[in-house]
Structure I
Amino acid sequence: MRVRCLGSNRYNPIALAMKITFIRPSMNHKRAYDAMEPLVFSILAGLTPPDIEVVLYDERLESIPYDEPTDLVAITVETYTARSAYQTAAEFRRRGVRVVMGGYHATFMPEEVQSFCDSLVIGDAEGLWEQIISDVKKNNLKKIYRQENQPSIADLKPDRKIFMGKRYAPISLIQYGRGCRYACDFCSIHAMYGSQLRQRNVDEIVKEVKSARRKHIFFVDDNIFVDVQKAEELFKALIPLKIRWSCQVTIDITQYDHLLDLMKESGCISVLIGFESLNKENLKQMNKRWSLKQGPYSTTIQKFHNQGIMIYGTFVFGYDDDLIDSFDTALDFAIQSNFLLANFNPLTPMPGTTLYERLKIEKRLITDRWWLDPNYRYGQTIFHPRKMSARELTENCFRARNFYYSFSSIFRRLFQKKSNFHSFSKFNLFLVSNLISRKEIMNKQWASLGDHRPLEPLKGL
C-alpha cells in the first residue's frame, strides 16, 4: 500500500496507508439540478476505520478524476445508472484500479454486474464492508461478498462529513428504517427486503439530525409509518429539535389522528404518498388492495392539509385497466388536490420485482435489459401495455408532467392557503421544488443512459 497524506475528508492530517474512492454515477455522465446526498456512502464512511482515507465523487455534481491515485473504487449501481456505472468502472480498471460494486441492481442482477467489476456485494453492506477492507489490505479481494441475513441497523452511525463542500440540495437525507410491510408488485424495496422491518434507535436519529447542520430533513424510509409505537417515539423525539422534515408514508397513517398531530408538532411539512392509480382494478393488480380500505383519497388529502402538511403525490400508468383518459383523470385529480408536487410515470418493470418477472413471462417486455440498450431513452415505455400503445403511454405521461409543471399550474397551486401557502418556508419550498421539477423534466426526458462508449464486460453477458 502507498502511504499518502490525508486530504479534507478526515479530522486530522495523518499518514494513511489506504485510500478508498466512492463513486455515485449520474444517469448519463451529466450534471443534475436536484442531486441529494447519497446516503449509502455516509453509511460506508461510518463503517470505515479512521486510518483509511475516504473520498466521494458524485458525478451529478462534478467530474470524476480517474487519474487520482486510489487503492479501491466503490460504485453504487442503480438500474438507471447501470450503463453509466459500467463505463466508469472500465475507466478505473483500465488504470489498474480495483472496483467493487453494490446496490439494488447489483443484488438483483449479480451475473451482469460481476461482468464489469472485480468484486460484487450482494445485499446490505453492513457486516460485509469491514471484511472487504480487511481483504483489500491483505490483497485478497474476493469476487463476491454475499449478505446471508439482514443485519441490524439499530446503532448505525453514518459519517456525513463526506458530503462537506458539495452543492447538494439543501435537505439532509436520514434513514430511520428499512423495509415495508406491503408488497406492491412494482416495488424494489419489497423485492430486496421482503416484509422484514428494521429500524434504528431513536437516540441515534436525534444525534444524526443534530449533526446534519440543515433544518430540513427528509426521511428516506419507503414508509415512515410501519409501526404505530415506533412512529410515535420518533415524532415525539423530533419536537425539541425545531426542524422541518418530510417523509414517505402510506395513507393508512390517517387512521391515527394523534400521529398526524405529532407530525405537525414535530415539524413535518410535506409527505410523499404513492397513490399510483385511481382505478380499483389496477390497485388490485399491483397488489395494493389495502389502499382501497382506507376510504376516499379526498379524505386522506384533507386530513394532511388540515395539519398544514403538503403532499407529493405519485401516479403510475400502464396497468391493464388504464385507458387514454386515465391520464387526464389523474391530472385533474392532482391539480384539484393542490399537491405540492406530482409525478406521472410510465410503469417501469425493474429487475428483481414481481412485475418484471410477470411481464417477462407474458413476453410483453420490448427488451429484457432495457437499461443496457444504447437506444433506450429516459421516460420511454419498455413493455407492451394492454389498452394503448407503448408510444401513447410514453407521450401521455410526458404531457401530464409538462401540464402539471406549467407556470399557470404552478401559480394556481401556490396560492392555495389550505394546502401550500401557510408560511414563508413552505412558500419557498413549493416554488423552488416546482421550478426545479419543471427544469428536470426537460433535462431528463429522452436522455440516454450512459454515453456513446461501448460497454466492456470482463466476460460475455
Structure II
Amino acid sequence: MSTENQAQENKMGVMPENRLLLTMAIPIVISMLVQALYNVVDSVFVAQLSEDALNAVSLAFPVQNLMIAVAVGTGVGINALLSKSLGEGNQAKADRTAMNGLFLSALSFLVFAVIGLPCSRLYFTIQTDIQRIVDYGESYMMICCVCSFGVFFQITLERTLQATGRTLYTMFTQATGAIINIILDPIMIFGLLGCPAMGITGAAVATVVGQVVSMTVGFVANQTKNKELKLSAKEFKVNGQSVREILSVGFPSVIMQAINSLLTVFMNMILIGYGSVAVSVLGVYFKLQSFVFMPVFGLGNGMVAIIGYNYGARLRNRIYDGVKVSLTYAAVIMAIGTILFWAFPEFLMGLFETSGEAASELTTIGVPALRTISLSFIMAAVGITLSNVFQAIGKGTYSLLMSLMRQLIVLLPAAWLLSNLGGLSAIWWSFPIAEVVSLCLCLHLYRKVDRTMLKPLGE
C-alpha cells in the first residue's frame, strides 16, 4: 500500500487542516486549562493551612515540575515517532515505539521513587532551617515521588492517544484526574465527609490519587478506543533503537521543560534585591500567563501529531497548511492575552492580593510588569509553533536551542544588566528582548528545515 493510500485511512492525512487542528487541539486546550485552574485551586487550599505549608509546597514545586518535564519531554518523543510511523504505514514500529515509551515511563518512575525516599528531607534542609517547613515538605515530596508512577504513565498514555488523533479521550483523561484532585483536596486536607484531617499529607495524597485515576482512564481509552495501536505486555521487548529514537527527540524537550524551573530560580535571585513582593509578582505572572500560553501549547500538542503524520506520509502541502493554521490561531490567542494584560492588569493582580501595604505594592509593581512582559506574547506564539514543527520532524535539538536562547542565554543576562542600569521596572523588558532574539533564530532554523527537509518531500 502506498503512503498516500495509507494516509487516506487516517483523518490526519485527509481532513481539512483547520477542522483537523480544532478537532484535535480543543480537547487538549480544555484539559490544560483545567489543569492550570487546578494548580491555582490547590495552592489556595494549602495556603489555608499555614504559611509554612504553602512554603513547603512551593519549595517542592521544582521537583514536581522536573517529574512533569521528564514525562512530557519523553511524551513528545513518543508522540512524534508514533505519528511518523503511522504516516509511513509502519504498524510494527508504531506498536514498538508505544511499548518502549511505557518502558521509559516505568524507568523514570523508579528513578524518582528511589531518589525521593532518602533525599526528600535533605532537599528541604538545604533550602531552609525552619523545621516545620522541612517536616511538611518531606511528607509531601516523599508521597509525590514514591507514587509518581501515576503521572509518568498518565502522560505517556495521553501521548499515544494524541498521536492517533483521539484527543477527546486525552481531555477526559486529564480533566478527570484534575477534577478528582480538586474534590479530594479539601476533603483530605481538612477532614471532611468522615475523612481524617491529613493536612499537607492529604494534599499530596489527593494529587497522586488524581494522577492514578488519570492513568487508569488513559489505559482504558487506549485499550478500547485506540485501534491503531496494540499495547501488549506479553509481546513487549526492550528495543534499543526505539529507546534511542524516543530520547533523541524527547530529551531536548525534557531540558526545555526543566529550563523554566532554572529560569525561575535565577530570576528570583535578581528580584529578591528589590524585596519579596517583586518575587511574588513574578510568581503571579507565571500563574496568569499559563491561562494564555496553555491554549497555545494545546494547539502545539495537536499540531505535533498532524505534522509528524504528514511528514511520515510525505504530504508536504499538508504540513505547510498545518503550520499556517497553527500560527494563525496561536497569534490570535496571544493577541487576546496581550489585550487582557494591558486592559485589566489591576484586576488580574488584585486576584492575588492579601491586605495592607503589601497588597498595594503588589499591584504597583505588577501592573507595569504585566504590560511590559505581554509585549512578547505574539512573538512567543511564532516561536512556540515553529518549535513544535521542529519536534514533529525529529529536530528536537532546534527546539532546545531556541528555549536556551530565550530563557537562559538572553533573558537572564538581559535581566541582570537591566536591573543594574534601570532598576526593577527595566527588568521586565528582558522578556520582550529575549523573544526578539529567539524569533530571529527560530525563523533562520525554520528556513533551513524547509530547504533541507520539507521541500525535498515533493508533492
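Observations
- Read-out relative contact order in percent (Cα under 8 Å, 6 or more apart), computed value 22, structure in I, II: II
- Answer label among I, II for the case where distance in nm of label points 7 Å out along Cα→Cβ at positions 50 and 314, calculated from the coordinates, equals 6.7: II
- If helix-only ellipticity at 222 nm (-39500 (n - 2.57) for each DSSP H run of 4 or more, over all residues; to 500) is computed and equals -10000, the structure in I, II: I
- For 22.2, 64 (Rg and Dmax of the Cα atoms in Å, calculated) the corresponding structure among I, II: I
- Entry that produces 0.90 once FRET efficiency 1/(1 + (r/R0)^6) of positions 146 and 242 (r between Cβ atoms, R0 = 41 Å, to 0.05) is calculated, selected from I, II: II
- Comparison of I, II by mean count of other Cβ atoms within 10 Å over residues 154-161 - largest value held by: II
Every number here is computed from the coordinates shown, using simple stated rules; none is lab data. Everything numeric in this text was worked out from a predicted model, so none of it was measured. Cβ atoms are built from the backbone, for glycine too; each structure is taken alone.
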